[in-house]
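Some structures to go through are shown next.
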Structure I
Amino acid sequence: MYNVNKQTLVKSQCFLYKMKKILVLILFPLLFLQCKENSYISNPAQKVKQHVIVNLQNLSKELQIFENLINKNGSEADLQSQFLKCRLLFKNTEWATEYYLPKSSKSLNGPALDQLDLDENKFLDAEGFQVLEEYLYPQTQLNEKTEIIKQIRIIDNLIRAGITNIEATNVSNEQIFDALRLGVFKITTLGITGFDTPVSNLLFPESQAALKGIEDVLNLYTNFKSFNSFSKSMELLKTAQTKISNKTDKNSFDYLGYIVTYLDPIAIQLHQLQVDADIPFVKRISMLKPETTSLFAEDAFDLNAVSADENLKSNPEKIDLGKKLFYDTKLSKNNIRSCASCHNPEKAFTDGLKVATDLVGSPMFRNTPSLNYAGFYHGQFWDMRQADIESLTTNVIENKDEMHGNMADIIKMVQTNTDYATTFKTIFKTDKIEGWQVQNALASYVRSLSTFSSKFDDYMRGNKTALTDIEKEGFNVFVGKAKCATCHFLPIFNGTVPPRFSSSEQEGLGVPADAAVTKLDTDFGRYIYNPDLQQLKNSFKTVTVRNIEKTAPYMHNGVFATLEEVVIFYNKGGGLGFGLPVDSQTLPEDVLDLTEHEQKALIAFMKTLNDK
């Protein structure tokens with residue numbers, strides 16, 4: 001009996017052991033799935049990733065519908081409607097494509113101009129939505145069906161490849177919030193300014209779609225809804241969309257009010273939400289600080305961030321040394337000229353002359369550019385021939401017409417000067433003084449000449465009495481009817497492209513040789529150093545409008561003595577608008593049709609950009 005019971009007990013234990021194993025096999029996957037689900041909820045980044053993928057898949061489907069409509073010779077209304085549908089889907093997710101697929105995004109939505117690739121010493125054919133836009137607006141060109149289909153397929157292929165790339169990408173909350181705030185900055189600087197929609201003028205529905213895309217992403221962060229910053233962000237996003245939902249006239253829109261009341265506060269609240277949610281700020285190399293609250297904050301930019309070498313970063317001591325060198329005539333031959341001789345701080349570091357003069361007072365061939373905000377260009381001199389300010393300093397110092405100095409002699413001079421030698425040793429932590437140190441000290445001082453301290457900056461930071469009514473109106477003309485902000489990008493007002501600020505543009509304006517605009521200037525600009533690239537002929541760096549009241553005369557050759565003359569030139573469409581034979585003008589030749597009052601308002605605004 002005992003043996004039977006013992007045998008039965010052993011069997012029962014074996015049975016229970018097997019059942020436990022079965023239960024473990026059943027329950028473990030369920031527990032794993034539960035943990036995975038909890039992780040999915042607590043870390044919405046995966047939800048956001050899937051949301052982006054689905055949106056891009058939907059865009060791909062709509063592009064195929066678009067191609068079918070083209071093949072069926074759809075009506076103009078249907079084709080433009082389908083184009084808009086595709087564009088709005090793209091804009092809804094642009095915050096993500098710009099961030100995770102920057103190269104593809106540039107191809108998808110870059111200007112309808114051949115893109116310069118200096119690494120390959122060639123121009124790449126323009127492609128993407130803005131090229132497609134030109135075949136559909138203002139009238140549809142079905143006679144270009146082959147090219148239209150080609151562009152649709154290029155876009156679709158880029159989207160499909162983008163989906164694959166995002167599927168393989170690890171996304172994080174800090175990246176997503178960084179991307180969302182950059183998305184708001186892009187709407188502010190390129191969206192509502194019409195940069196993305198030069199022909200269709202669909203800036204309002206597209207900006208609305210971009211804002212909706214940011215709202216949709218925030219809605220996936222359900223665990224953040226208790227934060228006040230979340231509620232404020234959502235309220236601002238919804239109201240901002242409503243304010244432009246029925247807008248069509250870009251010439252009468254209050255851009256300044258919209259930026260100050262909605263777009264900038266959205267960026268500030270997203271920043272606050274990131275702080276409240278304890279999401280770290282990303283570490284990335286950018287002029288624009290990843291942790292900045294606003295594009296218009298006094299400390300929004302950090303030029304040290306783009307210095308590849310720690311030894312090249314600026315500091316107050318290095319800036320003081322650079323300033324001393326800047327005003328020292330001993331950098332030139334015979335001690336007759338300093339950097340400040342041609343870059344007068346009272347004239348925003350220009351000289352007030354039509355063109356610079358050489359060491360014996362004879363005119364050279366280009367206007368002296370301002371050094372204010374020089375650190376915010378990727379390319380120095382009017383023709384952008386030098387990459388950075390360090391190389392610029394040597395080029396100027398050793399130029400026989402400008403300073404005719406010699407770096408070896410300058411090094412000997414500072415080595416034998418007790419004050420200089422001690423300062424160099426303290427700053428650069430070495431007894432050996434080298435040319436790169438002189439360059440870097442000068443460059444550090446020049447980079448410090450960017451104070452963002454104008455009346456306009458005061459206004460954007462909350463001083464609502466800083467601008468007069470006509471100055472506010474002038475800003476709206478600048479962004480809207482005059483289209484200035486599509487080349488002179490906010491908030492630096494130069495050609496360095498936001499919101500990454502990682503490249504600077506040149507433009508061909510058809511600048512004349514005389515103020516009466518009767519003949520084209522013979523200076524080929526950037527083309528001189530890139531003779532294989534015909535598109536660069538007569539093109540020059542897009543310089544900042546900041547401090548423009550102090551930097552007359554204007555243009556690379558100083559041809560226009562007043563801002564009034566400059567505005568008239570642009571108002572008529574540049575060189576082409578005046579009938580000059582310009583074969584490489586990038587400025588639209590369309591007449592802006594600015595009224596006399598609008599021109600006055602525009603100039604009044606530009607004068608608010610003088611630093612204090």
Structure II
Amino acid sequence: MCGITGFIDFNKQSSHEELVRMTTSLAHRGPDGDGFELLDGPHAQVGFGHRRLAILDLSDHGKQPMRFEHLWICFNGEIYNFQEIKKELIQLGHQFTGSSDTEMILHAYLEWGNKCVDRFIGMFAIVIYDTKNQRVFCLRDRAGVKPFFYYWKDGLFLFASELKAFHEHKRFHKEIEPSAVAAFMQYGNVPTPHCIFKHCKKLMPGYSMTISLANKEISEEKYWDVYDAYNQPKLTLSYDDAKVETEKILQSAFEYRMVSDVPVGVFLSGGFDSVSVTALLQKDRTERLKTYTIGVPDIGLNEAPYAKEIAKHLGTDHTEFTCTQKEALEMIEDLPFNFDEPFADSSAIPTTLVSKMARKDVTVALSADAGDEIFAGYNRYDYMQRYGQKLSKIPGFTRKLAAATMNKVPSNWLPILKNKYNFHNRYEKLKMVLRDPSDHNIMLSLSQQFTNDQMKKMMKAEYEILQTAYENDALDRTTNSTLGYMMAVDYQTYLVDDILQKVDRATMTVSLEGREPFLDQRIIEFAARLPDEYKYHNGVKKRILRDIVHQYVPKEMMDRPKMGFAIPIADWMLNELRPLVEEFISEKKIKEQGLLNWEEVSKLKTAFFLGKKEYDFKIWYLLMFQMWYAKWMASTPLSHHSH
């Protein structure tokens with residue numbers, strides 16, 4: 001796992017120093033060494049920079065940028081099945097000098113071209129420069145575990161694992177995209193493929209991109225899509241057979257994530273996802289698996305006792321970290337540097353803390369994310385199963401009449417409901433859903449902090465509503481239910497832009513490689529074809545995964561409500577963080593930026609401090625944006641480390 005960055009400069013005005021500075025800004029992603037290559041081609045300069053975190057082939061054979069014949073590569077991630085692919089290539093006559101997966105990719109590309117990716121199981125952001133054919137080929141993994149940002153303006157193409165590298169190139173034109181600010185205020189992140197800066201984008205998961213140097217053309221191509229998995233014919237096997245088959249695929253995927261030449265650990269909470277990873281990996285091992293849990297007892301965030309009991313039952317070598325509220329609060333100052341695009345999931349705090357502690361012991365940690373998206377674990381799936389269907393059965397005329405009436409009655413006129421937690425927000429969302437209770441609209445209402453109507457008032461700058469995966473209508477609705485739709489959309493939105501972005505930055509900030517055992521295409525390709533009731537049954541979420549776990553851990557040990565990394569953001573902002581809120585969400589700062597409407601911001605802030613706790617997320621999103629702005633826009637950041 002590493003950091004990659006570089007450029008294609010058609011004006012040939014970039015320097016080696018810029019390449020070094022861009023690469024050094026990602027030093028935290030790879031403390032074990034760096035490599036640079038600046039090549040002067042017939043049409044453009046091509047610069048590759050790499051920071052190395054050595055995991056496989058610790059010798060110099062694994063160093064990057066790496067060359068083989070007319071190909072250069074810069075690669076972040078892991079191809080877990082590289083040994084099998086390598087064997088196939090050796091049979092085809094290829095010869096290898098080292099034992100890294102990087103070298104295998106070069107040979108695979110030479111042998112199969114763009115199609116090489118069809119064989120890869122892993123997480124990756126790959127850039128290959130083909131000097132013979134004068135093209136650059138970029139590739140991002142199917143789920144989007146590894147980040148890939150790019151910038152294209154005035155004959156300059158930049159790429160990097162993190163945006164901070166772009167600030168080190170003197171011709172990077174740093175200009176905010178107001179539409180991305182509006183999207184951030186709604187989702188708490190900037191949805192893929194968009195980016196906070198103009199002329200910047202994220203390469204979509206499951207996509208490749210080819211840059212032809214002779215004609216200065218960029219083209220993107222899809223090679224994998226979760227909708228394709230959901231659109232396959234559904235399977236007709238019995239529940240017991242499905243359970244056996246699911247466990248077999250999970251076992252294989254989890255084992256692959258243990259491939260490493262350095263120590264590996266597992267993040268263990270008390271939930272089904274991480275327990276399934278731990279149980280399946282420990283059951284046939286003689287050595288004890290290293291597991292890690294974090295608790296912040298003084299804010300009531302503590303799954304540690306459950307995890308400890310499960311670890312003892314499964315026989316792992318378990319470490320429990322306890323953090324104080326003070327340590328968690330101190331972390332907040334670092335967030336705008338670590339997350340160099342505005343990001344507002346507060347569970348980034350405990351995730352970074354547990355990564356920091358685990359890094360003292362291991363270089364690689366397995367993080368059991370995406371179980372919810374694959375096996376139906378979110379409460380909102382419950383909500384949809386229970387209420388969504390009922391809403392769509394109400395005749396259109398009645399619904400529209402109700403919405404129109406609600407429009408005339410502001411929510412604060414309803415005395416009985418006035419103090420109901422978060423009522424105003426729910427009232428606004430209900431109006432939106434009553435007008436059109438499509439799955440798309442209900443999904444948006446469950447995912448956004450501000451409705452589009454509220455956003456129009458909030459934004460001062462002109463903006464557009466960005467197209468995201470929520471608008472992707474490639475799913476076959478004759479074979480896929482509402483549940484399938486929600487899971488497929490979550491896989492392309494919340495999973496990529498929130499969870500995976502959080503885990504990548506939280507782990508890489510402390511030079512830990514985070515691996516995702518559930519994000520193996522074989523798992524989703526199988527699970528997407530299972531009947532709904534194998535995943536969600538009579539109000540029981542993640543049915544099949546639960547039943548697999550119950551084979552190894554007694555039911556009563558697992559029987560308790562889902563916790564998650566919930567942080568008392570509202571209480572903090574009313575108390576310890578209040579000075580920070582006052583400093584950053586101020587009339588002076590908001591007006592100077594010219595992006596948000598101070599009147600609306602001020603109303604929200606006043607209401608929050610007067611006791612409207614349900615505005616906590618809105619205020620937190622504002623605070624995170626303001627702190628990000630101060631870090632990256634108000635000053636000119638130079639390569640530095642606050643760590």
Structure III
Amino acid sequence: MNVFYEEAGGFKVGGILADNTTSLQIEAMHGKRSKIKAAAVLLRFETPSLCEFMQQAQEIVDDLDVDFLWECCEENQEFTGADLATEYFGRTPSPVEIAAIMMLLNGHPIYFHRKGHGRYKAAPPEILQAALASQEKKRLAAEKQAGYVEQLTTFKLPDAFKPLVNDLLYRPDKNTIEWKALESACNATKLSAPKLLKECGAIPSAHDYHFNQFVYEHFPEGTAFDPHAADFIRTDLEDLPLADVTAFSIDDAATTEIDDAFSVTPLSYGSFRIGIHIAAPALGITPGSPLDQAAARRLSTVYLPGHKITMLPEEVIQHYTLGESRHCPVLSLYLNVADDFTVTETFSKIETIQVSTNLRHDTLEQHFNEDTLRDNQLDYPFAHELRLLWNFACKMEKLRGKEQDSNSDKVDYSFVVEQDHVMIFERRRGAPIDRVVSELMIFANAEWGKQLANAGLAGIYRSQGNGKVRMSLSPAPHQGLGVSQYAWSSSPMRRYVDLINQRQLIAFVSETPPPYTRDSDAILVAMRDFELAYATYAEFQRGMERYWCLRWLLQENIHIADAVVIKENLVKFDRLPLTIRVPSLPDLAPGTAVTLEISQIDLIERSLNAMFRGKSEN
């Protein structure tokens with residue numbers, strides 16, 4: 001005796017070896033023996049043989065018309081395979097015919113709903129039609145997906161993918177057929193999604209891939225400003241006094257958002273007055289206005305080699321930037337300084353200044369450097385003023401306890417990108433230009449922070465304790481800078497925190513109600529959001545600098561490079577702000593100079609392979 005039984009959702013046959021009432025010992029057609037429950041048995045038969053039984057049943061299934069079978073069923077009536085077989089064949093069916101009907105019922109759950117062991121019910125017409133429509137939709141989708149895969153694996157971009165490229169790259173909906181096709185094609189080609197789409201021409205360059213990812217995530221509406229966002233109150237310069245000073249700025253050659261300028265005015269008995277003049281966009285950007293809301297969303301200018309995304313529209317920047325030979329509205333901090341470079345008095349003014357000259361690092365540093373200071377050379381613009389500021393800066397460094405600051409020995413890097421060609425320049429951080437500007441900014445931010453605190457006005461402070469930098473609405477020491485409090489106020493065109501603090505300072509100086517209190521939602525939200533955005537923007541900048549370092553290695557066809565061990569297998573390239581891990585690096589002391597062999601630079605992954613060749617002779 002043989003049995004036809006159900007197991008794991010399918011049908012099998014076997015010969016009975018032993019019948020134990022509730023269970024059976026059976027032997028499959030290929031000799032495998034097993035134990036099954038008696039309740040799983042659907043049919044018992046003598047003939048044909050096991051192999052022929054399943055073969056004949058499948059032949060009948062292949063000839064059956066499922067639609068006709070469904071029409072043979074009475075609506076809302078349950079039935080067994082034997083019932084339907086009797087109805088269909090019009091006679092007592094054979095075990096093979098019953099098995100064939102059961103196999104068809106089980107294989108078409110859309111038509112026949114299972115209601116228990118061996119029992120079924122025909123699907124209602126409306127449910128069947130909906131299920132068939134869904135099935136057809138899936139078939140067409142699978143067909144379309146297969147077509148997409150075929151195109152992608154031959155590095156052709158399907159037309160339907162063109163408007164979806166950013167979504168597929170940066171925030172894919174993994175339930176779409178486009179993503180499923182892309183995933184299948186990636187598996188077939190052994191390429192990542194970005195690399196495959198680049199091969200298909202969907203990504204113009206690796207640079208665009210990285211830049212567009214950042215824009216997609218943080219500027220979903222694009223980097224352009226809404227036309228209404230540029231509406232601002234143009235400061236009436238005639239309402240502000242003109243300062244009787246000769247001011248100059250010191251900036252990088254590429255800087256357009258010139259926030260700060262300086263002046264030096266002689267006083268009696270060898271004393272002098274330093275003016276720290278900060279551009280005053282807070283005079284024209286009303287809190288809560290469309291422009292203010294746009295700045296609050298951006299929170300900071302985003303910098304990357306060869307490009308930047310400004311916090312304010314260009315029209316606003318041009319109105320407030322401290323450009324050469326023009327009158328500019330400013331918030332000024334004046335320092336009366338004795339001949340021993342101690343500050344005897346400070347006061348602030350809202351006024352206009354005329355900037356005489358925009359000095360640039362690349363030209364000024366040729367004349368104003370440690371050598372010319374040592375030789376007392378004064379044959380360059382503002383030489384006398386710069387020497388006074390230098391001596392003042394040295395005094396301020398000493399007062400802060402930072403005259404031996406190790407940071408002054410670090411190297412900064414600047415990138416110049418022109419028509420996809422990159423140049424990378426090194427510049428020692430502790431140059432006289434840097435120290436003068438840095439000390440004046442530290443003094444202004446510390447002094448204005450103190451003034452806000454003493455006046456009981458809300459401000460956003462930056463503090464450092466136990467090595468951790470944080471922002472808060474309460475003044476606290478900044479150990480890294482050596483000051484009692486520090487409130488960013490010197491870059492209001494580039495940082496939203498500075499714009500908020502400038503509004504508070506203007507209210508303090510003009511003796512008008514401040515726009516923010518310590519429990520204002522606006523200032524709390526801005527402080528929290530700024531910290532997150534500032535860290536994100538800095539990470540993006542580092543990533544793009546890494547990209548351009550790799551581009552430079554390719555551009556200059558560099559295969560052998562020198563580096564210095566930082567720790568373990570982490571090294572830093574000479575003359576580049578680029579660090580990598582070198583698995584083949586032996587155990588060497590930090591600071592050891594090594595030579596590396598470079599290979600496999602990947603601009604999409606921003607990675608490269610490097611092999612240790614030996615210690616460098618440099």
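Between structures I, II, III, the calculation of Rg/Rh (Cα atoms, Kirkwood Rh), for residues 134-173 alone yields its largest number for I. Calculating relative contact order in percent (Cα under 8 Å, 6 or more apart) for structures I, II, III picks out II as the one with the greatest value. Can you tell which of I, II, III yields 77, 31, 23 when semi-axes √(5λ) of the Cα gyration tensor in Å is derived from it? Matching structure: III.
Every number in this text was worked out from the coordinates using simple rules, so none of it is lab data. Only a predicted model underlies this, so the values are computations on that prediction, with no experimental measurement involved.
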